[in-house]
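Multiple structures follow.
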Structure 1
Amino acid sequence: MDHAAPSLAEFERLAQAAIDTLPPQFRAAADAVVLLVEDWPPAHILAELEIDDARDLTGLYDGIPLTEKSLFDQPLGPDTVWIFREPILDEWRERGDVALEELIAHVVVHEFAHHFGWSDADIATVDRWWE
C-alpha cells in the first residue's frame, strides 16, 4: 500500500467526492455546510473539546443539527464540517488495512450525519466501521 501523503487540495477533493455520493435527499442539506480541510485541529477546538492529543480528532461537525434548527436561531456562522488531514493520515498508516479514500469518506459521512441530526449511537447502528 502506498502511504504517500496527499496534499490538502487532494484531501478536499476526496472529501467532496464523498459528499457527492450522499443520497439525493441529503445532498441539498449538505450543500449548505462549509467544508474545511485543515492539517490539524485548531488549538481552541481541542481545548473546547478537552482533547489532549490532536491525533484523536479526525473530523468535527460545528453547527446546529437540522433536527434542532429553529427559525429563531441566530447563527454566529455557517454550519461547518472540519476534516483534519494529519490525524486521518496517522490513522490510515496505523491501520494499514483500508484505502485512504475509504477512510476519508467514512469521516466525512460521519460528520455530515451529525448535521442531519444523528447521534453517535444512531450512526453506530448503520455504520459498523469500528467493529
Structure 2
Amino acid sequence: MKELTVQYNTLTAQEFIELWESVWDGAPTLSQVELGLRHTLFRVSVWDGDKVIAMARMNGDLGLNYYIKDVVVRPEYQGRGIGRMLINELFKFINDNGIPGTEIFVELCAMPDKIPFYEKFGFSANEAQRLKIMHRVE
C-alpha cells in the first residue's frame, strides 16, 4: 500500500459509482450521481496511489444542520482507520465553516452493524424513526 492521500471535492461520478458498487448493490445512474455531486456541500475521498479507496459526502446548510451520506471504504481497506479519517475530515469541514460558539445538528443513517463505529464519535440514536420512500421521477 502506497501512502494514502486525501482529496476534497474531486471525486467524479464514475469513481463514486465504482466505490458504491464495492459495498452495495444497485448503484444510482451516472446522471443521478453527477447531479448529486454538483449539489453536495462537501465530499472527501481517500486514495491509495491512483486508486480511490474511500469516500464520504456532506449535505447541509452550513448554519443549522449537516447530513453525512455515502461513507464507503472498500472492503479490503476496512479496519485500517480510513473510516475514522473520513469522519474527522467531515468534522473539520464543519469546524472550518460553522459559526464559532454554536452547536450544529449532525446526523446520519447507519446499518446496525456500523452503529458502534459512529458511537465512537459521539453519535447516538434518538426516538425519531427514519421514514423513506423511493419516489420515481416521471
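Bear in mind that the values in this text are calculations on the coordinates, not laboratory data. These numbers come from a predicted model, not from an experiment. Cβ atoms are built from the backbone, for glycine too; each structure is taken alone.
What to note about this one:
- Parent structure of the calculated result 20, given that relative contact order in percent (Cα under 8 Å, 6 or more apart) is the read-out and 1, 2 the choices: 2
- Comparing distance in nm of label points 7 Å out along Cα→Cβ at positions 7 and 39 across structures 1, 2, the highest value is found for 2.
- Read-out helix-only ellipticity at 222 nm (-39500 (n - 2.57) for each DSSP H run of 4 or more, over all residues; to 500), computed value -9000, structure in 1, 2: 2
- Test item: distance in nm of label points 7 Å out along Cα→Cβ at positions 15 and 95 calculated as 1.7, pick one of 1, 2: 1
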